[in-house]
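Multiple structures are listed underneath, in structure tokens.
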Structure I
Amino acid sequence: MMDGSILGGSKIIAFVHITDWARARAFYEDVLGLRLVEEEKPFALVFDANGIMLRVTPGGEHKPAPGTVLGWEVEAIEATVERLTAVGVQFLRYPGLNDSNPLGIWTSPSGARIAWFHDPDGNVLSLAQF
């Protein structure tokens, strides 16, 4: 415990549950542009998400969580939404929240701008610009 905390100085590892190995690999690698580090068949696809390890893990039955499970902070949310839309990503619309914005971007009370989308298994992913 270098800094007095238990995990404050440790790296985070992110996990996302999937059902279809090939479909998930194509999405996270080819659509989102994450670098595949390793295929640990049958346990995980391991991606480098800008220095964060993302383990995309298959399993039996999958019921997506109701909220966001993974998100990225981006510098230019409109441009990022447009680039992802161009490669087939469909952004989620929530009535009364972001449905009036042409790109599906919500501006929170703090001024953060957020857009949500699904991975192929229905996991909610997000983009945020602060």
Structure II
Amino acid sequence: MSNPCLSCGACCAKFRVSFYWREADDETPGGVPLILTEDLSEMKRIMKNTGGTNPRCAALVGNIGESVRCVIYDKRPGVCRDFMPSYQFGVPETACDNARASHGLPPLKPEDWRFEAETFPPVRSA
């Protein structure tokens, strides 16, 4: 089993991704690429394609529920960094569960995060 978020992406195609305008790279070196944002208000920007009725972040590539990735993962806005997948740290997260349900995916379970020791074979000594 691998990180369940690498096959999900439901949160990136459910919510408007709004953030403080100074997080963009025109104000903060290494920040959110300005080209992938739109103005929302005087103090807020949003990720492109997340402001309508069928949001899907412009930085998301792949098929939701199969295999996805964020092309700006290291430069994503704080709101994305703060979003917690269910049970990643042992507790359910309603926003994650709702996003997954909106795409026909079941909620994550605690066992979805037990993968490191279980998937790698034991190391043999020489």
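Overview of values
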| read-out | value |
| --- | --- |
| Test item: distance in nm of label points 7 Å out along Cα→Cβ at positions 7 and 71 calculated as 2.5, pick one of I, II | II |
| Label whose coordinates, when mean count of other Cβ atoms within 10 Å over residues 63-70 is calculated, return 14.8 (choices I, II) | II |
| Origin of the derived value 24 (relative contact order in percent (Cα under 8 Å, 6 or more apart); candidates I, II) | I |
| Which of I, II leads on Rg/Rh (Cα atoms, Kirkwood Rh), largest value | II |
| Winner on distance in nm of label points 7 Å out along Cα→Cβ at positions 55 and 111 once structures I, II are ranked, highest first | I |
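Read-outs: derived from the displayed coordinates by stated rules, not from any lab. Quick caveat: nothing in here was measured; it's all calculated off a predicted structure. Cβ atoms are built from the backbone, for glycine too; each structure is taken alone.
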